[in-house]
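Read-outs throughout are calculated quantities, based only on the coordinates presented, and are distinct from any laboratory measurement. As the structure is a computational prediction, the values presented were derived from the model and not from experiment. Cβ atoms are built from the backbone, for glycine too; each structure is taken alone.
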Structure P
Amino acid sequence: MKLSELIKDIKNKRVVNEKDTDITGISYNSKTIEKGNIFVCLKGEHTDGHDYAKTAAENGAAALFCEKEIAGIDLPQVIVESTRHQIADIAAAFYNYPSKNVKLIGVTGTNGKTTVTHLIQRIVEDAQHKCALIGTLGYKLSGKDSYHDAKHTTPQAPELQKTLEMICENKIDYVAMEVSSHALEQNRVGGCDFNGAVFTNLTQDHLDYHITMNNYFEAKALLFRGLKEGGFAVINNDDEYAQRFKEVVPKRVKIYTYGIKNNADITAENIDFSIHGAKFNCKINGETKSVNLQMNGMFSVYNALAALAAGIAMGFDAQTCIKALEETKSVDGRFEIVCKKPLVIVDYAHTPDGLENVLKAARELTSADSSLICMFGCGGDRDATKRPKMGKIADEAADIVVVTSDNPRSEDPQLIISDILAGIKTVNTQKVYVEPDRRTAISMLKNIAKENDVVVLAGKGHEDYQILKDGTIHFDDREEARKVFG
């Protein structure tokens with residue numbers, strides 16, 4: 001593609017050393033750039049891509065996409081206000097706006113995004129259409145496909161647009177995509193045409209990045225503000241931000257609501273939980289249908305309702321949608337039962353709301369004469385204000401608490417644990433245990449948990465690694481639990 005074609009729709013640009021060179025790709029890594037790529041100078045928390053422009057030029061860059069003129073480089077330089085926000089514009093142009101050729105459904109919210117996208121994929125495929133998935137676990141071209149690695153919940157714009165192009169080449173009709181608040185605020189999904197958007201919930205997370213809950217809401221709201229005419233918005237009517245999301249939905253976009261506590265288009269009632277899953281009656285525009293999920297917990301009911309509402313919004317038969325939900329097992333690392341005696345549950349819950357929901361669901365499976373045990377930690381280099389809140393929730397919801405490490409990253413694990421313990425009022429050493437080494441903490445549970453107890457290992461879920469100060473190691477809660485409990 002010629003440079004002039006690539007940047008023709010870029011607003012407020014200035015071009016230095018103008019030359020209509022051929023562009024073979026888009027790169028923001030000077031080490032892996034390929035000959036003919038345009039190099040995008042991105043500013044990160046610790047590095048500035050402008051400092052690596054000369055290296056990129058030496059390694060074959062054909063042009064630069066930057067925020068200031070860089071002296072000493074005789075290449076075309078396209079200067080814009082924000083490369084981070086405008087990289088999506090050239091990425092979409094380079095891959096010829098692939099989202100225009102698929103029905104793209106974005107799912108956003110603090111919790112539930114992964115499960116809801118998987119449920120939507122299953123519904124669409126049971127309705128005899130092809131559906132790809134993009135999210136935390138990577139991307140899949142179909143429900144039968146294995147995961148392909150992705151470094152972020154929502155990939156950076158060039159990777160995202162390239163993936164969407166590949167999806168189009170495979171003649172896939174629908175895409176269910178997790179859309180994180182970071183991706184929205186950084187415009188990673190710029191150039192994407194969304195047919196539909198699903199809102200799960202909004203509770204505290206990522207405040208180290210967004211600072212305030214209002215900023216967090218505004219980032220999420222961008223997905224709904226950008227919906228195309230004739231599209232749909234699915235909103236959790238029980239969430240305190242529901243009305244604010246409804247208010248940002250454009251005209252000529254149909255709104256579908258779901259919930260349990262408040263009036264909604266799709267509701268659940270008479271909910272019952274067992275080790276086998278959740279059963280409930282679902283009301284869809286006044287008509288009642290029974291649903292038997294293989295997934296557990298109230299949050300799973302909400303996730304199912306969200307996916308069901310999306311399926312109906314896409315025009316699929318309600319019974320087809322329900323059958324798809326009933327036949328879907330839990331997503332890896334989401335309330336995943338890995339051992340039976342004791343009942344060991346691994347879950348990705350890493351926010352106050354997520355931990356509270358998982359422990360409530362686990363309590364439903366805990367008999368009167370047994371204990372609910374919660375093991376968790378909090379991530380380093382992330383929102384520290386949620387740590388004492390999660391400590392308080394674990395203390396109040398569980399009978400026994402084991403505080404350990406999650407992904408400490410560059411922080412001292414003991415300091416993270418101290419933040420968590422600040423929220424725990426219990427001083428009884430028979431209720432609260434502390435062990436910074438996560439592997440040792442899981443081993444300790446062998447002597448703490450009785451055969452009929454319920455154990456929740458929270459925070460890491462599907463992750464098969466642990467990020468430490470001096471590097472990343474292989475670590476999987478599920479593997480470690482099976483070693484200990486068989």
Structure Q
Amino acid sequence: MFSRSEMQSLLAQQPAFDDISNTLRGAAKFANKGILREVRQAVAIARKFNREVVIPYTLELDRKKQADHEFLPWEFVQKANQWGFYTMWIPRFFGGKGYSYHSLFYFLEEIASECLAMANLIGVHYLGACALFCVWNIRVCNMIFRDVARGEKEGKPCLITAATTEPGAGTDCEEPKLLDKGKMVTHAKKVEGGYLLNGTKIFISNGHLSQWHSVVTYEDLARCNETAMVCLVKTGSKGFSFGRQENKMGQLGCPASELIFKDCFVPDHLVAMDKAQVDKLKGGQKGKTREVLSHFFSTSRIGVAAFGVGAARGAFQKALKFALETQVDGKLLANHQWAQNLLSEMYKNVLSSRLAYVEATATNGLDGMTMPLNIKPLYYYFKYMPFGWMEKIVTWAMSHPATTWLFRKIQLDWQSEDKIYRTTGWGGLAKFMATDAGIKNSHMALELMGQSGLRHDGRAEKILRDAKLLQIYEGTNQLNRLSVFESFISRHHPQVAVYTHE
């Protein structure tokens with residue numbers, strides 16, 4: 001993607017002391033130095049991409065979608081593919097570039113500070129990848145991720161979605177204790193050679209743009225917790241079709257799609273997890289469903305938190321620019337103490353919410369989905385081993401059932417209750433803290449900018465429209481507050497019940 005000299009030039013252009021540099025400096029004492037270098041590189045690449053692609057296009061993309069609801073941003077997806085963003089965070093042993101997931105969240109914050117829709121067009125692809133990582137079916141991961149890598153080389157973007165949300169369930173899909181209370185409709189019936197899939201998924205970001213869909217479905221809709229499974233469906237498969245695109249207020253550039261399955265046949269080799277695969281693990285299918293959802297949402301909510309910080313930061317930057325260019329009562333707006341207080345409050349929201357997602361990222365790396373990729377010997381082996389040599393070993397290992405068994409033992413059987421609560425709690429806390437900060441800063445930017453903030457070309461009103469959705473997806477902020485309460489508070493007080501209907 002970038003040569004070593006080009007990367008050194010990019011890094012040299014970064015300010016010596018910006019707020020991200022200060023965050024990294026504080027974390028450097030505790031983190032893998034290779035990962036920290038990757039974070040700096042990812043931020044430098046994102047800033048270059050913002051200058052050359054995102055900033056010039058963000059308002060145009062918003063207007064195109066307002067004018068034509070069916071418009072799809074293929075031009076941007078093609079550009080992101082050319083820059084290598086759809087393989088950048090796929091491990092090298094699957095054919096990707098192997099950047100650490102730590103760096104992904106900083107990267108997403110950077111893009112989101114200029115346009116949340118375009119950050120989503122990149123980030124949601126890794127939500128689909130996350131759905132595969134969480135079930136640790138190495139054979140299926142290898143097949144799908146190599147398809148993504150081929151798409152990059154051939155100039156044909158190959159994106160992945162995560163299809164979880166259902167029309168009558170909403171947030172119930174995102175908490176194991178609520179699964180059996182939700183009105184799930186997506187059903188998988190076992191037939192010879194695979195499953196027949198019927199049902200509907202809604203609000204699936206990037207749906208119309210993606211080639212692969214990681215679909216969460218259920219063999220028994222009355223016992224979803226005990227019969228949950230994950231399968232892969234490719235766009236164009238018989239029995240699979242796209243429904244409507246949601247008519248949204250914000251993040252217009254990123255389509256939210258309806259996926260419809262009518263007797264869609266999923267062959268056994270595209271089933272990433274089902275009862276037969278996990279029944280012999282501890283806790284059976286019900287226990288594994290809880291752990292898979294814990295891994296998935298603990299990770300995905302960090303990404304949404306990074307979006308929230310990006311929105312908070314973008315609103316702050318727009319307000320600061322306005323204050324530095326506008327005269328009020330004969331003096332610069334930035335010289336009024338009330339404006340200085342407001343801008344300081346906005347800056348505080350950026351830094352404090354970033355620290356929350358950084359802590360959640362560190363916790364995830366130690367105890368969550370990304371833990372195996374952060375073990376130092378493995379990290380450096382996969383980072384520096386010549387790909388040709390690694391390929392000889394990996395190709396055989398990826399197809400062997402023992403590899404999937406080993407990863408599932410490490411990630412699903414050996415994950416303690418403390419680890420589940422820790423990663424879940426920090427993911428939820430970072431999510432609602434950062435996304436609330438995005439909304440607060442958007443409101444304060446409009447308060448400071450007045451009528452100028454309502455102009456489309458001022459970009460502040462777009463940030464507010466875009467940011468509102470962050471409080472809703474990956475579990476509403478109300479659900480995430482309950483998750484934090486369960487993870488950090490009520491578990492020490494057994495007389496307190498959580499997730500009960502009032």
Using FRET efficiency 1/(1 + (r/R0)^6) of positions 258 and 458 (r between Cβ atoms, R0 = 30 Å, to 0.05) for the comparison, can you identify which of P, Q gives the largest number? P
Please compute relative contact order in percent (Cα under 8 Å, 6 or more apart) for structures P, Q and give me the label with the greatest value. Q
Comparing structures P, Q by Cα Rg over 2.2 N^0.38 Å, which one has the largest value? P
Candidates P, Q; helix-only ellipticity at 222 nm (-39500 (n - 2.57) for each DSSP H run of 4 or more, over all residues; to 500) computed = -17000; producing structure is Q
